[in-house]
Structure formats: C-alpha cells, structure tokens
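Just so it is clear, none of the values below were taken in a lab; they were calculated from the coordinates. Fair warning: this is a prediction, and the values are worked out from it, not measured in the lab. Cβ atoms are built from the backbone, for glycine too; each structure is taken alone.
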Structure P
Amino acid sequence: MAVLIRGALASCGVGLTPGPAVLPDQPKVMHDTNTITTDTSASPALHETVVDGVQTFWVDAGPPFVATLMFRVGVADETLAGRGITHVVEHLALSPLRDVPHPFNGSVAIDASNFWAAGSVEDVVAFMARLADHLANLPTDRLEIEAGVLIAEGREFQSTSHANMLSTRFGPHGPGLIAYPEFGLRRLGADDARRWAADWFTAENAILLLTGPPPEAMRLPLATGERRMPALPPDRYWFDADGPVRVEMQTAGLAVGAFGDRSTPLRMAGQVVALRAQEVVRHELGRVYSVVHDYLPLTADEAYLYWGADSDPEHTAEVTQAFGEVLDGVVAAGPTRAELDRLIAMARQVEVMDPNSVARDELHRRGFAALRGHPQYYRAELEEMMLSATPQDVASALGASMERAMAVTIDGVDIGFTDVEGHRDDPIAGRVFRAKIDGKRRRQVLNDEAFSIVSGGSAVTVRFDDLALVAHRERGGRLLIDRRGSWIEVTPNNRRLRRLVTAIDERVPPNVVVPMTRSG
C-alpha cells in the first residue's frame, strides 16, 4: 500500500494545502444508464452509469463523498523481472497529489489497483481529474525517488505460506508472483513505467465507485484501451499428484491450502473448517491464538482456500492432527445444521448496520466483481444461496478441493497428505565447478545452454533460454530462477567460482537481469 505522507485518518495519505484542479474543457457524464435496486427497502438504490468512458457504480450513501477508481491490473499481470512496476506507477501518479488536504490512498492487489479520495464533492472531483491526468501522462521525474521508497519498504520482504502455496501451484507467474520480492524496482526505467500505464491504466480497464450521484463536473481524462480480464497460468508439474500433498516444511505451525470450483458451498466450507478448528485448537486444546482463513476468488470459476495456525514447535504435531481430523470430518459429513445457521446469522449481521453502510458494501461488491468479470451477486442473493446449501453440498465442494490441496507442516508430522519433493532434473554435461553448498560438496556444471547443481545422481537445472530472472546479489553472487520456479544461487567465494559467474553472465538474456542497485 502506498501511503505517501503521514496522516492520522486510518492510514490515509493526508496532504497539507490544496492544489489547483486540472480539468478538461467539457464534461462527459451519462446518468441513469441502469438503475439496480436491491431487495432491501431500507437501502439506497444502486445505480450504474458511465463517466468519461469509465463504467461507474454509485449509491447515495451520504457524506463524506468518496470516489474509488479501480483498474484491472495487479501483481499477477507482471513478470518476475518486472515485479513492482504496478506499484511504481501507483506511486508516480499519486506523488504530485500529496498537497491535498483530504484523505486519499492507493494500493495494488493481486489482480487490481485502486485509488480513492474522500471529502467534499469539489475536492474529490478535482483530485480524480488530476489523478486521471497523471495516469494518462505519467510523471516520471520522481522515478528514482519513488523506486527508492519502495525498495526501502520491501527490504525486509518475507513471503508467507499463503503466498508460497500460490507460487507452488503457478510458479513465478500470475498469483504466484506475490511470493517474490519486487525485483523490478532495481531495473525499471521511465519508458517502462509509461508503457505500463498506457497499456493498463485506461478508461476501458477501469471502474469508478461513488457514494453519491456523479457530479456534472466529474471528469476522468484517461487514455483509451481495453478491459483486460485476469487469466491464470498453467498448473505446476506436481499437480498430477493423486490427492493432497505436503509441499514444504517449517519449524512450527501449520498451513493448508486448496483449490476448487468457486461456489457458495465451497466458501461456506472454508468458514466451517476455520470455525470448527478454532474451537478445537484454541478453545479446547489452548495451543494456538487463532486459525486464520481466506477464500480468494482467482477467476469467475475458481477459488483458493487457505487456513493457517501458529503454534509452538512442541505443540505443532497436536495442532496438525486436530486440524486434519476437522478437515476429514467436514469432508465426510459436512457441517452440522447449527454450524450452517451460525454462518447465515453471521452474514445477517450487516443488517444491524445503518442503510448507508449496507449500500456501500453492495457498491464495492458489485464493482469489484464487474472489474474482474466475476459473477455479481447482492447480499440477498448470497444469503439465498447460503440458505439453499445443504451439508452434503458443503462436504462435496470441500472434498473436491482437497484433491488439489497442499500443506506446510513441520518435518515428521503426518497430516495425511503425500510428501512431494521439489523437481529434479537429469545432470547435464559440461564444465565442472566444485563448491561446498550448505556444508556439502556439490558439482556445478555449465554448458552453453544450461547450468546445474548436481548432488549424487540428481540435479537442479536452469536453462538460459528459459530464465525468468537473474538477480545480482551481494559479493558478486547470482540468483537464477526459471519459469518453472526452479532456482539456483551462486556464491563466488573463490577465483574459480568468480570465473563461473562471468561465464553465466555471458549466457543469460539481458532482459531478465536485475542489478544489485538502481545504479548498477
């Protein structure tokens, strides 16, 4: 998330003095193209219209006036060597707006980027016009400064089991890229940022959400383009495994992820497992603080389920066994009627909110779905689908997702998943460089097409024409990652290995090279 300057309003960027509005000559606002009414009579009506070629949803939800401009571009659209380019564009577009007096912010997610501002209608209209103009004519004079800010922000980057499961499935592509640092910050230039903005931050690839009618003065002078729907890369090699697999080890705690057909029963299954596991491992055993859960729609048809629980190493086996029993129980028999009733009651809690809050929730749900090309449901429709879901529906949805499930646990703990080791290649022939790696002597083999590290009769090999990244490291080291996600790190701690690094550099394509610093 980009927070450009310090502020006190819920992590919003807050400026000091107002800046001039930059507005085109003529407004292009079309009102009341389509009015969508919810079935909750107490909620304001939800409307759809078009503002300056941007699909727009609005609801009259009272002050403050809030505008959110979202684009269908995020981390999943980048490349590994260009990781971070969307974040840079977000910063460059917002940086000249740090003079405004009202709350605003921007952020980049897996498949979307958004900018919002709140305040008076006049302030928000001026802000959005300036923002759109910056995106259409990206100011790059602060590229070095903003890249430096983001490099500093990401210096302590650490991936998570949630992200690692996505990268295990998709490799360094699509949603799997969130498991990797923003490597591209060290190499991206002004032309790269301008091209990215021109390709992705366009009127047709955006939606606008408003908490009031579109003002006649609202202008969004964005470039023209096309709506870009998210697309998932192919599965990784290990998904031909027959059933759930354990893909990583860790020193404590447990994480489980699964991929399934997107549906209300699957979403409910994720909630039931989380609530039941929380009851067992926290309230009965007292071994964890909480069980975290996520249901992440990846496309209109597929979703990712995640559960995680931290625990002390000495209790992880107990937590893992208990969680496995919860999973097996829900797959075998589904939730109880009481559990389903609890989920429905939790969903209905929004009804205790004021009508404007309900309307804002509907506004964002429909807008997010429209941007991503996902099915668009209202709260009442979602509740009806929950009411019609049976315990067997929930059990079947979860059981099907478990065929493509993975776990991260400590070594030696059995969750009933099959252990899967990393990919191993056949050794290649070539020039041999011997080195001690992780306390063991290994052979590093180089030829004109590939580079391998060999241990015994197996090897990890990256081919130069299949590289996704070559990152320069401290003390002259190199990190090589290919498009499968296989990686090799070379540490040149003697003269012979320094010659090896030189030979590797001569063979790698320059478009995947990331220097140690922006200065090279």
Structure Q
Amino acid sequence: MPEEVNHDSAEVLHGSTPLMEEKTDKSTPSTVSTPRSSGILLHISSLPSRYGIGDFASAQGWLKRLQEARQSWWQMLPLGPPGAGDSPYQCFSAFAGNPDLISPDLLATDGLLRKSALQTPRFPESRVSYARVRRFKRWLLSAAFERFSNGGRLRLRAQFEEFGATNANWLNDYALFMAIKEARAAVSWMDWPKDLARRSKSAITSAQNELRDSVERLKFEQFLFFRQLKALRDRAREAGVRLIGDIPIFISAESSDVWANPHLFLLDRNRRPKFVAGVPPDCFSCTGQRWGNPVYNWRAMKADGFRWWINRTRAALAQADLVRLDHFRGFAAYWQIPAENPTAEFGKWARSPGGELFEEMKQAIRSLPFIAEDLGLITPDVERLRDRFEMPGMRVLQFGFGSSENPHSPHNYVRNCIAYTGTHDNDTTVGWWKSLERDKRRDIERYAPGALRDIAWTLIRLAWASVAGIAIAPIQDILRFGSSARINLPGTGTGNWQWRMPMRALGGHWTVKLAEMTERYGRRASWGHVE
C-alpha cells in the first residue's frame, strides 16, 4: 500500500450553498412498494428492562404493544456498537451489532447462562448508565463464552462457525480491532504502535496469536447479537410488524472499517483524517457543525464498484425491512472541512457520486428499500437524486407551520413520503410546544384545531390523516412526554441517548386509542404472505 492513502477524489464545489450476494434482476423496481401504514419510533435501548438497558427480550414484549395498537412499523436507531458519546451514529463498526442489547434472559434460555447469574445490580430506571451496563454485560457474556468454549450447547457450534464464515469480510477485522483496543485500555488505533496502526503482516499475525481468546469471544458476542436479532425479526413478522433500520452516511474515525480499509477514506500519511464531515453555518449555529467523521475516498470506492457500500447495505437489510439513509443530502454533495479546523465555518461543498452508487446498489441488491433523510439544507440536486430512485423523503410536522408553501405542512404532503410528528433529533412535541411563543401557538391552533388542548395527539392525527404512505410518531409523543424525555440534542457530545421508557408506559390505554386512530385513517397494513 502506498505511503499516503489520501487522494483528492472529491470534486470540490466552491461556494456556500456481510452476507451472500444476490443475483441481479433488472426487472425488479428500484424501490419497495408499501401499503398505507403507520408505526412508532423507539430505540431498543430505551425499552424498560431490569438489566439497565432495553434488550432483545424486552423488544419481543414490545412487539405485543405494537400489535395491540395495530401498528405496522417499528423504527429504531442504528444497532452498531456505540463509541464516542455513546452515540449510535458514532460506532466502532458499520457492520457489527451492539452487545449491550443482547438479552441475558435469552442467553439463559439457550443454556449459556445459569439462572443464578441473572442476579442484577441496581440500575437507574429512567436513564441508561452505559458504563455500568457494559461492565455487567461484559461479565455475563464472558461467562456465556466460557460455558460455550468448555463444550456447553454443542448444537450452537456449527451455527457459530457458519456465522463466522459468512461474515468473515468484516467480522475478523472487527474482532481483532476490538481485542487490541481492550488490551490497550481503549487507546485510539491511531495512537497504536506504527506497525499495528498500519497493519503490517507480522504485527497482525502476532496480535492474532496473542489475543486469540479475546478475538474468539468477540466473534461469539456478534453471533449472539445477530442470533437474537433474527429471532426478533421473525417474531415481528409473525406479529405483522416490519422493522425500519438506519444507516449513518458517515462512520467514526475510531472504527474497524477505517483501520482495515484506509484507502477508502481521505487520510494523511499518519492515517488521520485529512478532511472531516459536518454541516455549514446556518440559522441554528453560526459556526456550523463539525462532526469529525472522515470523508470517503469516492474515487477508490468507485474503482471496485462500491463493494464496501454494497456489503454495508446488505448487512443493514439483513437487520431491517426498510432503512433510513441518514443525511441523504451527503450522497449528492457533502460539507468537507479541513481536519485542522476546529469549527465547520471554513469547509467546502464536495460532490458525491450518489447516482452511480445507487445504480450499482440496484444492480447488486435488486431493490432500494430506503427512506431519504432529506432534512436541513436541501438543494435541487438532492431532490433530483431522491426522486430519480423513487425514495420517500421525510416530512416533520414540528417544521410544518408558518407558510402555506411549507413542504412540511400536511396539505403539501405526497404519497411517497414518511410523515413524522418529530424525530430523534427533535425535542418531544410537548417540549417543543412549550418553547413556542403564544402567538405561534395560536397560529398553529388555527391550522390544527385541538392543538391548544392536546398538541401531541393533534400532530399524530394530522400525520395519520395525511396522504403520506407511512406515518411515524416517537413513543414520547404518543405518551405526551415533555422535554425530559428527549433522547438527543444535536451539537452536544454528552448526556444523549440515555432516556428510558418507564415500565408503567407499557400499559395504559394508548394502544387502544392509537389502534382506533389507525383504523379510522386506513393505516392498518395487510402484508399478505410472509416469506
């Protein structure tokens, strides 16, 4: 590999503005047609459980509530192992799963843990304490691996070996990467000894031999994660529920993907990002947002037919039926910031080959079941790219007032869009409403009678009654929770992703009310035959 792995592959626009391959079927449309339907946005980590974080067992219980409420979709956030700030959008791998979501109860059912091991420390009920959860889950998963390694549950051995062979293209690098990080007290890979950071053959072989047990344990954790996720998806289909996943457009610099594939990113001679991603200054931030993710070397990606992206998409579609493409505008052009700049003010727009990428995906995967997250600074080229591949965009009711021409106003919706009351980046609808001035509230009441009495369910009714193909509400809005239930505040690095749904909220009458509204507005989907 050449000494410098960065190339100026992006065309800069000066100005302000793991799975088996499928055969190509050119006759298949590029998008997936869905019936008029609705669903709820709730990340697995937010579910109540006695283990400090939602997991795949509590997720199976949640499906019953969705079924009672006549909902057809469950939308989640990314399921990868979170890194900086515990963010699911800054993961250690674009392919791996978050081991914190593995259910201890399901491990016991599989015979990998004794019931006595399930005695839990006391965890906070309203927030996820990630450090405490990870210590506890690491102890449990190590115990499960030891039992498995000593000959327990032999029937799982063949399945584990098959999983390893099928997913070797990402699993081997991920497991070794995380094993080295564990052995080096979580030090960034960019600060590892030079031969390890640059993956010299001798250093990799030595690490593999030295950390063999840790590597095998980490692979086993991934096997358990995807085994439990598959069971959840099967149960969801039985309940008439489909899953919506999420692909962050950029990935963390502190990931096995960047370490193992430096040629696919714009890095300098020391394997550090030369440019990072973000968004330019706007009315919300005078300095913009500097996310810090390395940007892609699109020239290198095009050279091998976007194989990394195709593999990543296949992996996402093994987890969900429909996938939200985060920051969709970045597939047309993205804000490229020199890494040495502390803010996003002095970046430039750089083109992305989104059209070519999606054409290659369509050939390889046959369909593009994507939602385009087309929020923020959207220019005509972004809209053309979205519409060329018939991807539904997002419409958010909290943005939908103030102008009759506002695309987020329900009277301007189209069939091929997803209507949201709010997203994981918004305040809850009740919290947003309380922040508005009195005159603004009165204007909204004139557009949406009932808002002054019950703003959350007024917006839910507007979304459900709209022409949008799918309507989604965060569980916080359905429960009428205020700002204390907000899960993320963009632009802040700490204190996010911690909110947990209270146990009492699983009961109540909201499922009956939502079921009635869903039936009234014709959003109970009939999926027909389940494959």
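General remarks:
- Label whose coordinates, when mean count of other Cβ atoms within 10 Å over residues 206-213 is calculated, return 23.1 (choices P, Q): P
- Per distance in nm of label points 7 Å out along Cα→Cβ at positions 142 and 494, the highest-valued of structures P, Q: P
- Comparing distance in nm of label points 7 Å out along Cα→Cβ at positions 118 and 262 across structures P, Q, the highest figure is found for Q.
- Structure (P, Q) behind the derived value 30, 20, 11 of semi-axes √(5λ) of the Cα gyration tensor in Å, for residues 230-325 alone: Q
- With Rg/Rh (Cα atoms, Kirkwood Rh), for residues 78-277 alone derived as 1.02, matching label from P, Q: P
- Value 24.2, calculated as Kirkwood radius over Cα pairs in Å, assigned to which of P, Q: Q
- Comparing distance in nm of label points 7 Å out along Cα→Cβ at positions 134 and 398 across structures P, Q, the highest figure comes from P.
- Answer label among P, Q for the case where volume of the Cα convex hull per residue in Å³, for residues 182-469 alone, calculated from the coordinates, equals 174: Q
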